[in-house]
Every structure is written in C-alpha cells, then in structure tokens.
Structure P
Amino acid sequence: MEIIKTIGEIRAAVRKARLEGGAIGLVPTMGYLHQGHLSLISRARHANELVVVSIFVNPLQFGPKEDYASYPRDLERDSALAAEAGADIIFAPSVSEMYPDKALTQVEVALLGDWLCGRSRPGHFRGVTTVVSKLFNIVQPDKAYFGEKDAQQLAIIKQMVADLNFPVEIVPVPIVREEDGLAMSSRNVYLSAQERADALVLNRALQQTNRLFRAGERSSSKLRQEILQMIEAVPGASVDYVEICDRSTLQPIESIDTGALVAVAVRFGKTRLIDNITLAEV
C-alpha cells in the first residue's frame, strides 16, 4: 500500500490504474479509522481494482468552537488498519495542498443542510461538499463509499452528485455498532466511562421507536416525544435535535410510512454524537 500526499501523484496513480482497465473506488475519511470506516474499505475492495482511502481532517467543516485542533490524528495507525482492510492507496494531503492560499471557491447544496446538524453547525456541510467535490475531481472514482450513520451528509452528497453531474456512483454502507449498540464514531474516544454508558440511550431510544412503529404508531410527534423522554431521563444527556423526516429530502413528516428516517444528535459532556434508524415494518 502506498501513502500519497500530493494531488499530482494521486492523479498519476489513478490514471495508471484506469489505463489498465481498473475500476476506482474512493473512501473519503478524516482518519482515526474504526470498524465503520473499515467496512467501507472492505466494501470498496470487493467491487474495485484500485481502492483509494483519503485521510484529511478538513478545516472547512469545523466551526470556530469545534474540535479541529484536537481531532484525533494517527496516520501510522490508520495506514496499518486501511492496508489490512484492503486499501491500495492512502491519499493524505496537507491543508495547503487541498486549499492553496488564494482558493475562493466553495460548493454548497441548498436547503438540505439548513437544519438537523446544519442548524447547530452552520457552514459544516458547505465544508463537506467542498472537500468531497475536490476529492471527486482529484481521484475521479467510479464509486465512492459513505456510511449511513451520517444520513444527512449522505443525502447531501447524493444531491450534489446529481446536480453537478459527477460521474460517480454513491454507495451507502450500513451503520456499524459496538456490541452494546453504540454507533462507531471517531469521537467516541472523547467519552468518559460514564458518558459512554449514558450514550447507549441513543440506540435504545431508536430501537424503541421502531418497535412502536411496527406496533402501528404512525404519529411523528408521538414517536418523537417517546425518544425525547428516554434521552432526557439520562442526566448527562443534552439533546441537540430529535427529528423524523424523509430520508431523501430530509423534510419533516407528520404521518410516517416505512422508510422514514429518525435522526438524533445529543451531547454527552462535551462530545456531540449522532445516530439514526430507518423505520421498517419488519
């Protein structure tokens, strides 16, 4: 496995693979890989001749009071994990490589990023779509792999690809959870033992919502209230949002059908976690 740090080198490596007839798979990450990331790499490995994993902590998607400086970074660790999962190349550019001093252009998808995480993290998704569009232009993958845990991000990336005619297939990959149900996240390392125990309420609440849905409850407000009561009963939890919406448009819905997205964001101490579930009748 190679580690490449410049745009020129990654373009040359991808061009060589494409001339040899290989499909290119891209897994965009910010590093500090966990099993969720590795499931994306493994999925890409099965469908492509060349698998590129980008590791770039993108400053554009962090707000002024967020954890950019302290976000965990360990390229040596990530390289070993990525290689074992099947990556061929790690693309790990510097900030100056990705954003030259005079860069003035950013990419923004309207409406879809205005609420949920976008409401409490203004500018976040503009940073995401800008860096992902750059990665798509640099690597020019046939397929790109994104986790369903970041459901809003996934919907926004799909919209961007459709609107801007990127010739790339977006492949969603299911949420990977710890044995106790906590969704895997690079931010889980920030949780104290008590905060981690408290955070288990997220999956419990989502599963309870799905049970109520399967039992016949179709009122968005009633299901939302059930989630809020469960989470707010945990002393260390501070709710950012609990919403039930259409998975594609992210618009709130009142009368729920199969396939609705239930999305939550909650702080435990200083750590903000997100999780979601798609409601299903069976």
Structure Q
Amino acid sequence: MYGAILGDMIGSPYEFDRGKKTKDFPFFDREATFTDDSVMSIAVAEALMSAIGSGVIDDEAATKDLIIDMMHKWGHRYPNAGYGGRFYHWLADSDREPYNSWGNGSAMRVSSAGWLFDDLETTRKVARWTADVTHNHPEGVKGAEATAAAIWMARNGHSKDEIRDFIVSEIGYDLSRICDEIRPEYHHVESCQETVPEAITAFLEGIDFEDVIRTAVSLGGDCDTLTCIAGSIAEAFYGVPDDLKAECEKRLPADLKEVLLKLHSNIKE
C-alpha cells in the first residue's frame, strides 16, 4: 500500500489541474501530504485484516459492516482530509446505506484487497464489497474491481500485456489511448470511468515505480487519486524503493503508519 499512499502524497499538490502536465516536477513538493485517499486506504486495510483475523471474511454482511465501521472511525479521526461532498455527509450521517456513487473513491481505497488474498476470484469479490458500502453504482464497483485485479495480477507475475488484456476483456475498460493522447484534454474529473483507465494506462506506460508516478501526475486532473491508483499497481509490479518507503512513513502520523506496517507484515510480497 506504500504505492497508493505515495501516489496520493506526491499527486496532492497538483490536484484540481494545478500542475503543468509534465513529468519534470519536484517529487516531494513542500505541499505534498496525505489526503482522504490515504486515510480511506488505511480504513479498508484495517477492516479487511480484521475480517480475516476474526474469521468473518467469507461473510459479506459482516465484512461490509467492518468496512463501514473503519471508514467512520478513520474519517472521524481525520475529518479534514479532503473528502468529497457526498462521502463527507455519509460519514456524518447515522444512515449507513450506500448512495450509488460512481466516484473514483472506490478505486483509490481498494489497494489492500489486491494484496491480502491468494486468488483472483476472491480479490475481485472483496473489492466489490469495499465499493458497495458507498459506491454501489456499477461504475463505482467496476473501478474498485479493476484496480484490485490489476494489483493482484501484477504481484503474481503477470505481464503488462496480460494485465491490459484482462482489464479490457473482463472488466470492460477501453485502454486504447496512450498518455500523449489523454494528456492534452484531460481535466479534473472524479468519476471512476474517467480516472481508472487513465491510471492503468499510466502504469502500463511507466518504466519503473518513479516513472509511473511521474507519468500519472503529468496527466493532470484529479491528480492525487489518479496517481494513488497508478502507484498502487506500480508497487505490485515493480516494488517501491526503500528510500521512498522511508519518506512515506516519515510523512504519516503514527496511527496511520501503524496500520500500513501491519498490512505489510501480513502480506506475501
């Protein structure tokens, strides 16, 4: 999950089309910080580890309850992390029902599902559950499933061509455009359907972890979330350099870092 959180941090200064659409930028701008992407990634990770540890991971309703509980716990602990309007109201409301969102929040928080399970079928199923609790629109679910599946495939030795073919044929995203075609007209948009394919494309074109991050930021748009998604897949494919892991840990509060470290002590890298 380092890749997701680093993507969030590094992309955060350029959100809302504040970047210059270039790969040449300070890797850790002085304004770089974690946002809601990281907080909710931590929430989902803690929920899934709890579901596995307590033996309820095969129970959809129980697992979803844990996801909701952890989202509320961490959302209330970090209320000013930059949540979208509808999600912010969902956190504040006693009503725990989903609200049919197709926003990219479902994809940015799902990375732990790509790491915690041994088979792709379970990974996809649990990814859908993590989306369903809020983003139960088909596009919201699709974005989470695509991201988690790409992470699972990357960490299990699949090639980029295999990942691309799977996402196109099984998930249904169009990955025919290259980044140079996306970049000129791309703008801030918060839907899964206009963020996840672009993030996957940035991963496919990048030549190492850092290059994936720089490529994602260069596209512009909802930069922290797009780069969070791209970085989460890049970590599974390339790994994350130790110096960047250390920088990530340094920039996280102790409670968020604790969950990150617990996750990585429990996964098979």
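Each reported figure results from applying straightforward, stated rules to the coordinates on display, with no laboratory input. Bear in mind that the values here come from a model prediction, so they are computed numbers and not experimental data. Cβ atoms are built from the backbone, for glycine too; each structure is taken alone.
Here FRET efficiency 1/(1 + (r/R0)^6) of positions 30 and 150 (r between Cβ atoms, R0 = 30 Å, to 0.05) was calculated and came to 0.45; which of the structures P, Q was it taken from?
Here the read-out was taken from Q.
Once distance in nm of label points 7 Å out along Cα→Cβ at positions 70 and 238 is calculated for all of P, Q, which comes out largest?
Largest calculated value belongs to Q.
Looking at structures P, Q, which one was FRET efficiency 1/(1 + (r/R0)^6) of positions 22 and 86 (r between Cβ atoms, R0 = 35 Å, to 0.05) calculated from, given that it came out as 1.00?
This figure was derived from P.
Taking FRET efficiency 1/(1 + (r/R0)^6) of positions 222 and 254 (r between Cβ atoms, R0 = 30 Å, to 0.05) as the criterion, which structure among P, Q has the greatest value?
P
For relative contact order in percent (Cα under 8 Å, 6 or more apart), find whichever of P, Q sits highest and give me its label.
Q
Given a value of 0.90 for FRET efficiency 1/(1 + (r/R0)^6) of positions 38 and 182 (r between Cβ atoms, R0 = 25 Å, to 0.05), point me to the structure among P, Q it was derived from.
P
Work out the source of -18000 here, i.e. which of P, Q gives that when helix-only ellipticity at 222 nm (-39500 (n - 2.57) for each DSSP H run of 4 or more, over all residues; to 500) is computed. Write down the numbers at each step before the final one.
On the way: P: -11500; Q: -18000.
Corresponding structure: Q.
For Cα Rg over 2.2 N^0.38 Å, which of P, Q scores largest?
Values: P: 1.02; Q: 0.89.
By Cα Rg over 2.2 N^0.38 Å, the leading structure of P, Q is P.
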